[in-house]
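Listed next: structures, encoded as structure tokens.
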Structure 1
Amino acid sequence: MKKKTAAFFIAASMLSAALVLSSCGLFDVGRPDDNYPYDAAVEQGFAGTEADWLAQETSVSVYRRMWEEAVADGSFTGDYYTFLKGLDLGDSGANLQRSLLSAVSIVAYNRSNSASAGSGVILSLDETTGDLDILTNYHVVYSETARKICSTIEVYLYGGEISTCKLTGSYEGGSAAEDIAVIHVDGSGTLTTEEGETRSFREIVLESAAQAAVIGDSDSLLVGDRVYAVGNAEAWGISAVEGVVSVDAEYVTMDAIDGSGEVDMLELRTDAVVNHGNSGGGLFNAAGELVGIVNARSEADGVEGVGYAIPINHAIAVAGNIVSNGGTLKQARLGITVATEESHSAFDPLSGRTFISEKVVTKSVTRGGAAYEAGMDVGDTIISLTLGEKTVQATRRFMISNVLLSVRMGDTLVVTVSRGGEFLDLTVRFDSASYFEG
């Protein structure tokens, strides 16, 4: 993976609380009321505590679903924490083994034939054609010296890191600012070995045990959750290391790989050992679900056990946006700036889990922007965002950006806000190219 300097980590510790969703802003007036997203749930009839509500909204891992089903059918009567202890999660080898099958090693060459090694994760595998779609980091396939995407991208499946199993990938699109790229392997491609044998990529893929990753929910991750970083560490082949989630979501500042300037990136922090070559590889939870894409580590003097991964909910949203927009990122912009005005933790004794709840408040609104046209005002507390049939509660600031990544031209987004103690549904119509950036 690319080296991150000590200055990057110093800068990360100086981040402002405000997440800028658009450039310029007007109308810097107004004060938020006392409502959080939980208060809207109470208004709609929810009778439990804030911790109860946060637990059901954000914790949807495989094990929690198992516990909920066991309680519902009467086969278990205890709390979630006791249920977890009874599962003996210390032996998660089977889940980790499955995670390995979605891991790939990537070697990228520029035209001067200099190479860099990294990792990737299989998002989809066509069992008829042998086609693969792979998620990785932009910096894995970008040549800093040539200032463009590498001309040759080689892909190796787990257990097949030898020349007779070499697949050729094509760059489908990416974003330097988000450090995400999508690679495609066409099963109709062929490989000629040194012995003169011709093998199709379809044959190599379908004869392997390769599988697409099971996508998890990074929004349900909590500090202390066990995770595994799986990747091509030091270009020695796929390996796995264990750690925990140290910080479930934070913004860090780094230099964009293409030299376009500094970018703020949404990351989750882990103490799992991250080495050069791990970039683009998966971070998996104890259930074997993909919850992040590893992309950085701290190399500051005196700092140990600080690795970073892009939360998978964000990474998947970026990748989907890139693919649907012909290879480039085009993110919808509300035309506002927001900040975390208040924040607190809530403990759920039933599950033994601690959650963070934020009050995300509009700090400025750009005249003529999508949110301005919908009637959003400074001081509005953002409660939830509804796109199609899916509603996301804005309990954390980063959730707003994730929703906007899924917005396309012509979509309608309903933003529920709290203003002066009342809850309002604002209809935002993305019917202008000026509401998109990229």
Structure 2
Amino acid sequence: MRKKLKNRRLFAVLFMIIVLVPLIPLALVLIQSDTDLIALPPPDLQGHLPLSYAMTSPGFSRMLKNHQATLSDIGQLLWALQGITHGSRFRTVPSAGGTFPLEVFIAHGGSSSLDKGCYHYKPQNHEIERISLNYSQNDLLSAFYEEDYEVVLNVTTVFFVHAEYSRTTDRYGGRGVQYVHLEAGHAIGNFLLQLTSMNLKTKVITNFTSEKIQELFNTTFTPLVTLPLGSSTDIFSISPVHHGIHPSDEVELTVEQAISRRKSVRDYTNGTIPYAVVSNILVESTSIMFLIGNNSQLDVRLVAGEVNGLDSGLYYFDLGNKSLNLTSLGDLQSELQTAGLNQSWIGAAQLDIVISADIDWINSHTDSVYSHRVLMFNVGMVAQNVYLKCASYGLGTVSIGAFYEYDVANTVNSPDGFVPFYIMPVGLTMESNV
């Protein structure tokens, strides 16, 4: 009997060795995986800085001083770039077909709240995944050229927006590349406004050695833009005399409130939108520092329907002097709707904004692929501002990127060489405060 019991115990030990020992590496991987995920503090959704004030002083600077970013700082900026705002998947920026091709990484030189290393943002749970603690700033610096090298050298924390193109191109084909670049522009716009709210700065870097950055983060995702985080000697002061006043009796939303409430809306109610509101949207949405150096490569047109103070018709918005100029009278919304693949919300909105860009300018550059990408960033930045201004007024809008380009250009009388990239209907909703 004792011999049988001893044999059973021996069998049990052998069974544990044979079955359980091979599972130990897997358990260690799972444990390591858990420890590599770092929860970020919840983002501040209230903020303090009115959106209009931030839009007139975006967070650009050519020279940055180092800012010792806290985990809260990092989390807030990651949320502005790609955080979840509605449901379990919709984010702070629109994404064509909900394909979400953007991925955000950070290289951090170390601080009291976060170890030195490379990290990958996981928006679903607002956390970051540690990729490596063997972060070498020299490896990072080798990816940059000339003055950008000096900027990155001076800071501790650098954000990177990457793309997995196939998520979007698998659905939209070659046009999906354009959609990805527009989406990146939306994210850059958010980042700049969030920086201003936090009194921080960046230099938007679009030219670098992609392979070096991919090696740093051990990823095949394509890097699109680098955003070093710093402070500046620039003095930002809030002055209603200097900045535009929100033409409404309601208190304007802050940067964070506008970002968190931004969403694509296609259903609109009847009524009229005041001209002062339309003007404010156009003026402040285009009050950005363009990555291409000036605004001459963009064209903005307004097709007015039910705007109080404007006759129905086509208007050209002069980006230089911020004025709206009548081009032709008449009901053009139905024509624009037809050119827009008969998407009904184009005709149902009180007005439509059409954003075009200079294709001839793109083709004049040796690296037309690069110039196209950067120009799409600018279109996306303007469109994101339109989204946020609409959110501030409780208006609805959506960025439409699929339409008959030639027909839309003909409808809005686009300049020679300019191609429309967005139609943005703007309409009243039940939440409107205009």
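Some observations on this one:
- For 1.68 (Cα Rg over 2.2 N^0.38 Å, for residues 48-151 alone, calculated) the corresponding structure among 1, 2: 1
- When mean count of other Cβ atoms within 10 Å over residues 192-199 is computed for each of 1, 2, the largest belongs to: 2
- When Cα Rg over 2.2 N^0.38 Å is calculated for each of the structures 1, 2, the largest result comes from 2.
- Label whose coordinates, when percent of Cα pairs over 24 Å apart, for residues 136-319 alone is calculated, return 40 (choices 1, 2): 1
- helix-only ellipticity at 222 nm (-39500 (n - 2.57) for each DSSP H run of 4 or more, over all residues; to 500) derived as -5000 - corresponding label from 1, 2: 1
- For mean count of other Cβ atoms within 10 Å over residues 328-335 computed as 15.4, the structure of 1, 2 it came from: 2
The numbers here are math on the coordinates, done by the rules we state, and not lab data. Computed from a predicted model, the values in this text were never measured in an experiment. Cβ atoms are built from the backbone, for glycine too; each structure is taken alone.
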